[in-house]
Structure I
Amino acid sequence: MRRVLTMMLLAGALAAGARGVQAQGDGGYKLVPNWPKLPAGMYFGLKDAPPPPAEREAQAAARRARGGAAQPAPNAQGPTNQPGISGLAIDQQDRIYVFNRGAKPVMVFDRDGNLLLAGADQEINGKTINPSWQHSGGVDWDGNVYVIERDAHRIVKLSPKLDKFLMQLGTTNEKGNDATHFNLPSGIAILRSGNIVVTDGYGNNRVVLFDKHGKFIKQVGKGAGGPQDKGTGPGEWNLPHKLAVDADENLYIIDREGHRLEVFDKNLNYIREIRNDWNPWDVNISRKGTDGIGWIADHKDERVLKFSLKDGKILAMWGRQGWGPGEFDWVHGIVVDSKGAVYAADTYGQRIQKFVPPATSSTAAQR
C-alpha cells in the first residue's frame, strides 16, 4: 500500500511539474509574417517540397509492414533525404546565416529578411560542398564562415563574402578520431580568441578544441571518444550535437541522446549539466550573452524553448509538429538577435520563421 501511495504521489508531482512548464506559455512572442523575402528562383532545400508529416509516417509504416529497414541508430548516418535548413548562425551585425541543404549551401539575410549573399557552392580541395548533408556551421568575430560538411568528415572556413577558401579542419572523405580526422562532425563554435570548438558527434563521441590555425589542443570524451565510447557521466557523450557560448565564453553543449546540456569553460573544463524534459537539437545564446537566457530547438515536441541558463527552468515555449504558422517539422536551428527576436528553422519544413518578443512594437516587428 505504501508503495502504491508513493507512486501516486510521484506521478502527481511529475504532472504538477509538467503543468508548471506548460503554464509558462509562449511569453507573448509573435510570428513575423512573410519572413524572409526570398528572391525569385531562390529556395530552401528541395525545389519541390518533401511529403508532409502524415504522408511520411504512412510511407514509413508501409515500409515496416513490408519488412523494410527500421529507423537507424542515433549515431548512424541516418536518412539521406532530409532537405531544408540544417542550421543557423548570427553575427554581431545581426546578419542571419542559413545553412541550407539546397542549391546554395549558405544564405545570408539581414533582420528585415533581405537576402544579402548566397554561395559556398564552389569546389574546395578537389571536392564541391555537398549541400545534401552539410550539418550547420558558424561565423567568427571577423565574419569568416565555417561550413560543416558532415559526410565528407570536414569543416571548411570561407571568407566573409564566401568567395575565398581559408582553412580546412578534418581530412576530406576520411573518417577517424585523431587530431586531423573527424567522423561525421555536427556542430561548431568560434571563440573571440579564434579558438574553435567542434562537436564530433554522429560517428565519434567527443568534443574537440583547436586553435585559430586549426592546431589540435585537446578533446573531451569517454576513452578515445570513438563510435563505441558512449557515456552518461561528466564529459561523456551520446551524440554531442550543437553548442552555444555565453558572455564568459562558457560552452553549452548538447548531449543529444543524453537529453541534456553539458557546460564547460572556454578551455573545455567541465562545469555542470542542465537537464529538462526535452530532446535538444540546437541551442543558442545571444551574441551579447549576458542576460542568462538560452534557447532550445526541441525535437521532442517540435517546439521552441526559452530557458534559464542557471537552472534550465523553462520560461516560455511554443510550437508543435506541422507546417502551419508557428509550427515546425524537424526544428534543427535556432538563433536570437540583439533585439530579442528569435529565428527558428526546420529541415523537412524547409523554412525559417522569425518571432518577436512582446515589447516589440508592431512597426518594429516588421524589421
Structure II
Amino acid sequence: MTAAITDVAVVGAGPAGRALAHHLVLRGLTVTIVDPHPGAPWRPTYACWTDELPTWLPADAASAQVDSVEIRTPDTVRIARGYSVIDNAELQRALTVDGARVVAERATRIAPDHLITDSGIVRASTVVDARGTSGQGPRQTAFGVVVTRERARPVLGAAEAVLMDWTPIDNTDDATLDDSAVPSFLYAIPLDDERVLLEETCLAGDPPLTIARLRARLEARLGGLTEDALDTESVSFSLEGIDSPWRRTPLPFGARGGLLHPATGYSIGMSFTAAGIVADAIAGGRAPADDLWPSGARGVHRLRTAGLHALLALDADQTRAFFDTFARLPVARQRAYLSGRTDLPGSVAAMLTLFARADHRTRRTLARAVLSGR
C-alpha cells in the first residue's frame, strides 16, 4: 500500500490525534489517520477544568459539569473553579474527520516524511505522532468503581465533586493499606446525572502502586460501596512524554508530545487547544513546533517536570501538606500552575509560593529533588 503524498499523516486516533486531524481537515489539508483501531470507543474517563474547554467544542461533549471541587487533606478546602467530565461518545462524534483517509493499521516505523505500516508506506509532507506516552518512567495508576449518585452521597457529602481526598485509611495493621511510602487519594466525580466515579488514585509513583493494591485501599476506604458497583475502571499510564518535544521530528503531539501535565496527569484540555495551534501553523506553511513551543511553553514544561520529581520525593505526610497548601492558593495561582502552559511567570510564582509556605523539611526535600532531577 503506497499512496500519493498527503499533507499530514496523524499517527494515533485517540482524543488528541483525532482533535488534530479534525482541525487539519477543517483547514482544507489532506489528512491520513493511521491507527490499528481508529473507530474504537474511548473507554477512559477524561476530565478537565471547564475553562480549558475550547469554544469550538459543543456543550453536549461534557456529560457532567460542576462549579467547584473539594480537596481534603483531611481538612476540607473548596475550590471555586468549574470542572467537567467528557462524554466520550459525543466527543468522538464532534471531532469529525470526514474526508480524511483512514488506515486501520499499526505504524511500525515513523519518519519525518513517511511512515511504514503493516502493509505499506504512507508518505506525507508532515508526520505527527500522537500515540500517547511511551510507558517508561513514573506512572499514574488508579482503580475505581462507578456507583449510583445515591450510593455516593455519603462520600460526596455537601461537595459537588472531590478532586482529592488524602484522608489516611484507618487500618495500619494491613501492609497493603500502608501509605507511608507511596500515598493515594480518593477521587469522586459525577459522570452524569445518575452515576459517580469513586477512584483510588496513585498520583505519581516510580514504581507506582499496583491496581490490586489500589483496589484493596478503595475497598477499605469505602467498605460495602464497592460491592454493588455498576462498573469498574483501571488506569495506568506514564507521566513522561518524549523529552524536549520541540526538538523532535516527527512532531510528537498530545500526551506523548509534552501536553500532559507531568505532576497531575491531565492532558486533554491542553491537547484540544494545541490542536488548533498546530493546524494553523501547518496550514500557514510554518514549522508547527515553533508555534506550539514558544520560549515560555518550554520553560513551563521544564518547571512541570521538576514538579514531578519533587512530588515523587515527598512522603505521605509531606504530600498531604503540599496539597493542603496548594488548595489554599488563590485560584488564579492554581490556574497558572495547572493550565497556564505558556505562562512562565505565573508558574514560577505558584511554585515559589508553594515552596515558601512549606515547612523546612519539605523545602529541603523539594530543593534536593529539583536540583538532582530525581
Structure III
Amino acid sequence: MSLPGATAEVDLNALKHNLSVVKNKTLHKKVIAVVKADAYGHGAEPISKALVSGGIDMLGVALTHEGIALREAGITAPVLVFFDRDNAGQCLKHNLTPAIFDLQAAKALSGEARKAGRIVPVHIKVDTGMGRIGLDIRKAEEDIAEISAMKNLRLEGLMSHFSEADLQDKAFALTQIDLFRTLIQKLAHKGITFQHLHMSNSAAVLSLPDAHFNMVRPGIMLYGNGCCSTDELKPVMSLKARILFIKKVPAGTPISYGRTFVTKRPSTIATIALGYADGYSRLLSNTGQALIKGQRVPIAGRVCMDTTMLDVTDLPEISYESEVMLMGRQGMEEITAENLAEQTGTIAYEVLTSVGQRVQRIYR
C-alpha cells in the first residue's frame, strides 16, 4: 500500500506535557479539556482518551453529535456540550451534560428529564461580555433562580467566556471577572451554589489567575499553539507531505495555474501531495515555505487542490524519500501554526482545524 498524500503526526506526549502546564499554572484546579472541532483537527477520539488518561475532569464539545461520537468510542468521562439546544433526548440517552443558556432550553430539558425519571446535571452559561450566547447578566440572577426550582435539573456548573483575555490590556477581562464573581455571590446569598465555576479559556489560564475559580477550560494551549506565547508549550501536530515528482526545468518555465511563478534560472521543482483540499491555504501560493533536510524551500506558483510545487534548486540533493515538513520542526528550523496564520491573515485555530480529513493522523 502506498503512503498517503499527506500525514499529520500527533505527539501525545506533547499533549500530556501541555496538560501538565495547565495544571501547574492553575495550582491543579479541575480541568475541562476542550476537544470540539475534532480536537482542533487533531482527532477527538485519540486526543480525548489521552487527556482522560492524563487526569482531566471533563471533556468539552461544541455540539451534541460530537459528544455522542465520544460515547460511541467508549469514552465514559463527563462531557459538557457548549452550544447545542433542542437535543434534550440525546443528552439524556448518551449521558451528556448540556450548557443551558436560556430559560426555554432549561424548561425543555427539565420536561424530558421528568418523563425519563431522571435528574440531569447542567452548567448555566451567562454572558458577561462576549455577546454570543448566555443568560443576560442583568437578569441572570432571576433566571437562574427560576432554573434552580426545576426539580429535574441539578445546577452543577456556572460558566462564562472571555472575549479578549488574550489582549495585553486586561481591563475588559477584569470587568467580566467582576461581573461573574458578583453573580456567584448574589446566588450564594439565595442558597444557590455550584460544584464547578469556570470561565478561563487558554489565554486566561496563562495570564489571569483571578479567573481560575475552581475549574478551567483550556483549548488551544493543550495543542501547543495559539494564544499567549509561552515557551512552556509544545506543538502537538506536525504536517508532512510526500514528494510525487521531481523535474529539472530551464529558465523561463512557468509553474502552476496562472503562470504566477516563472523560473529565472535552470531549476529543480518538486511536486508534493498536499493542497488546499487538505487545508493548506491557497494564500500561501508563492509566499509559503517548506522544510526539507532542515532547509527552507519556497513554494513555487499557486497551491493547487491536491498538490503544491516547491523550488528545491538550492538543496544539495533531494529524492522521493526526502521528508517534506509544512508545519513542524526539522533540524534547527521550524514552521509553526502561528507562522502559517500570520502569512494567511488568520489565527492558529483556523490553521489547525482546517487540516483536512484525508490527511492521515499518525499518533505517537
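A few comments on the model shown:
- Entry that produces -3000 once helix-only ellipticity at 222 nm (-39500 (n - 2.57) for each DSSP H run of 4 or more, over all residues; to 500) is calculated, selected from I, II, III: I
- For 13.1 (mean count of other Cβ atoms within 10 Å over residues 33-40, calculated) the corresponding structure among I, II, III: I
A short reminder: the numbers here are calculations on the coordinates, not readings from a lab. Worth saying up front: this structure is predicted, and the values here are computed from it rather than measured. Cβ atoms are built from the backbone, for glycine too; each structure is taken alone.
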